[in-house]
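Since every read-out is calculated from the coordinates, none of them should be taken as a lab result. Nothing here was measured: the structure is a model prediction, and the numbers come from that model. Cβ atoms are built from the backbone, for glycine too; each structure is taken alone.
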Structure I
Amino acid sequence: YPIVKKMAADAGLGMEDLMSNAFEIKKIKLTYYVSDIVGMPTLKDIVKELASPGRDPRKEFQAFSFDDTIHDIKDLVPGMRVPGIVTNVTAFGAFVDIGVHQDGLVHISQMADRFVKDPNEIVLVRQTIMATILEVDVKRKRISLSMKEKEILS
């Protein structure tokens with residue numbers, strides 16, 4: 001950031017030196033750097049980052065992986081719990097990729113333990129979910145899934 005270079009120069013330091021000097025960071029008068037382009041909230045974020053350089057401010061990322069014991073639709077058994085990724089949301093439910101080259105369907109009636117008027121209230125495309133296999137029709141390549149909590153217990 002050019003603004004950080006200016007902060008470091010005003011403190012008589014290089015950028016690296018500023019980033020490793022908590023005392024100098026605390027001395028920065030943010031009001032001096034407020035402009036039409038950079039506001040106080042942004043400046044506070046910059047100073048916060050200077051105090052902990054290299055830290056990723058995003059939430060911790062959780063990597064997704066399919067169940068590595070399942071490779072084909074024939075590997076599916078009713079009652080199995082499987083991770084999946086929502087690929088499409090329709091008026092009647094959601095299609096979910098569970099890693100078997102055939103998406104399963106979570107019908108709207110199987111999305112929650114309560115009445116669901118609109119599947120978009122429950123899931124989004126690319127959302128990861130856990131689902132229970134209800135039925136598998138290998139011949140017709142149909143997989144019926146449930147997201148209901150009670151399916152876990154039964």
Structure II
Amino acid sequence: MQGHSLLPLLGADRSLRRGALFGYFGGAINVTDGRYTYHRFPPDPRSQELYQYTLMPTHIWEPFTPEELAGASLARPMSFTKGAPVLKIPVIERSPMFDNYGPGALLENETRLYDLADDPGQNTPLCSPEIEEAMTRLMRDLMRTSDAPREAFARIGIEAQ
């Protein structure tokens with residue numbers, strides 16, 4: 001998660017960022033620029049390459065199982081880990097994340113673009129290759145800035161460049 005102070009915005013008519021990333025573990029990676037939202041799903045959520053990165057090998061309420069840790073490796077430090085490498089743990093079908101939050105729990109898997117000005121409830125997807133390409137570039141830029149691992153780009157079919 002990244003944040004900025006809102007104090008510079010008080011009394012100003014400007015924004016602090018070009019867009020924001022959001023999403024659901026193992027599902028779509030989403031981006032908004034305030035006007036549009038773009039929800040990009042992996043082509044096949046159940047067979048994607050998916051990892052959890054952590055400095056502490058526990059799920060919220062329980063430790064990782066030996067079966068999950070068997071495939072773990074050390075990954076390069078991320079900008080927010082202050083130089084410490086992180087554990088890269090593959091999500092397997094027996095991982096709690098698989099069915100609770102990940103590919104096994106997904107109800108949706110269709111990439112979509114919405115115009116928030118005309119459709120604030122995001123009820124009718126928009127078809128605009130030009131806007132989709134612009135939102136894909138924004139997504140890629142924000143993912144790079146956020147230290148997203150290479151496979152995060154690959155799983156949704158975006159070149160990391």
Exercise for review: Work out which structure the value 2.9 belongs to, where distance in nm of label points 7 Å out along Cα→Cβ at positions 43 and 67 was derived from one of I, II.
Suggested key: II
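Comparing mean count of other Cβ atoms within 10 Å over residues 11-18 across structures I, II, which is largest?
Once mean count of other Cβ atoms within 10 Å over residues 11-18 is tallied for I, II, the winner is I.
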Point to revise | Winner on distance in nm of label points 7 Å out along Cα→Cβ at positions 35 and 131 once structures I, II are ranked, highest first | key: I
Exercise for review: Rank structures I, II by relative contact order in percent (Cα under 8 Å, 6 or more apart) and report only the one at the top, that is, the highest.
Suggested key: II
**Study point:** For Cα Rg over 2.2 N^0.38 Å computed as 1.15, the structure of I, II it came from
**Key:** II
